[in-house]
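Alright, structures below, take your time with them.
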Structure P
Amino acid sequence: MSEKSLFCGINKPADPANMTESEKKHTPVIECPDSVKAGEPFTVKINVGGISHVMEETHHIQWIELYSGDNFNARFDLTPVFTKPEVSITLVKGGKHNKATLRATERCNVHGQWEAVKEITVTE
């Protein structure tokens with residue numbers, strides 16, 4: 001993938017089971033329970049990459065966003081100094097649906113926007 005093409009949309013690993021080093025550094029990792037109870041709070045942790053990403057003036061993660069389906073939940077803006085591209089948020093899922101898709105996106109100032117999803121089950 002060329003550097004230019006990284007900014008032409010949202011990037012995802014070509015093969016999640018065999019990610020490149022760049023994909024490992026940029027793909028968000030969503031940590032939360034696989035199953036949650038409707039109406040009860042649970043914590044979602046988002047870490048940018050399975051390999052630590054640098055946070056320098058010339059190369060850093062600018063922001064992390066979290067969505068539940070198409071619904072925007074939160075955005076965390078980061079600075080390149082004194083921050084680590086890792087955030088936590090508490091969510092509460094309603095009981096309308098028995099499944100939910102959490103989607104985390106992040107933007108690297110050098111390598112563009114990256115996305116990951118995690119399906120969770122919502123029980124009554």
Structure Q
Amino acid sequence: MSTELEKLYSDCSSTKLHSAAEAMLFFLTEIEDDNAIEYCKSFIHYSALFDAANQPRKLKGLFFNPLGPRQELTTSKSILFAFRAFVFRLRINPQYAAPSEWSLADVPELKVLNDILTIEVVFFDAI
């Protein structure tokens with residue numbers, strides 16, 4: 001999966017992806033909540049469809065590619081910070097939850113990301 005993401009985003013390395021995912025899993029373990037999958041799905045939903053100001057994200061543009069690499073580099077720490085903040089916000093206000101029937105496949109502009117996230121992975125891929 002990280003190989004496919006690296007093709008789209010120069011800022012996405014397998015080390016950064018692993019570090020961010022591991023930190024998010026540790027955080028979910030710390031809060032001891034049974035809704036980990038819902039938190040992750042809702043975080044993807046919110047990140048894909050809304051910007052930092054909670055405004056609907058513009059996925060179509062004449063002069064930019066919404067999936068293109070960002071100018072500023074992200075860090076595993078900043079990803080974890082955003083995820084933690086979102087989870088706490090979601091626990092207080094359920095309106096941020098992704099609709100139960102929502103899927104990344106429902107957003108045509110994000111088809112490439114959906115294809116990457118739905119790649120079948122087997123244990124031997126990690127070896």
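Quick check for you: by mean projected area of the Cα convex hull in nm², which of P, Q is greatest? Let's see the in-between values first.
Numbers: P: 7.7; Q: 8.8.
Comparing P, Q by mean projected area of the Cα convex hull in nm², the maximum is at Q.
1.1 is what came out when distance in nm of label points 7 Å out along Cα→Cβ at positions 50 and 90 was calculated for one structure; which of P, Q is it? Walk me through the numbers on the way to the answer.
On the way: P: 3.1; Q: 1.1.
Value 1.1 for distance in nm of label points 7 Å out along Cα→Cβ at positions 50 and 90 corresponds to Q out of P, Q.
Next question, about the same structure. Hey, helix-only ellipticity at 222 nm (-39500 (n - 2.57) for each DSSP H run of 4 or more, over all residues; to 500) derived from one of P, Q reads -15500; which structure?
Numbers: P: -1000; Q: -15500.
Source structure for this number: Q.
Laboratory data are not the source of any read-out in this text; all were calculated from the coordinates shown. The structure displayed is predicted, hence computed values, not measured ones. Cβ atoms are built from the backbone, for glycine too; each structure is taken alone.
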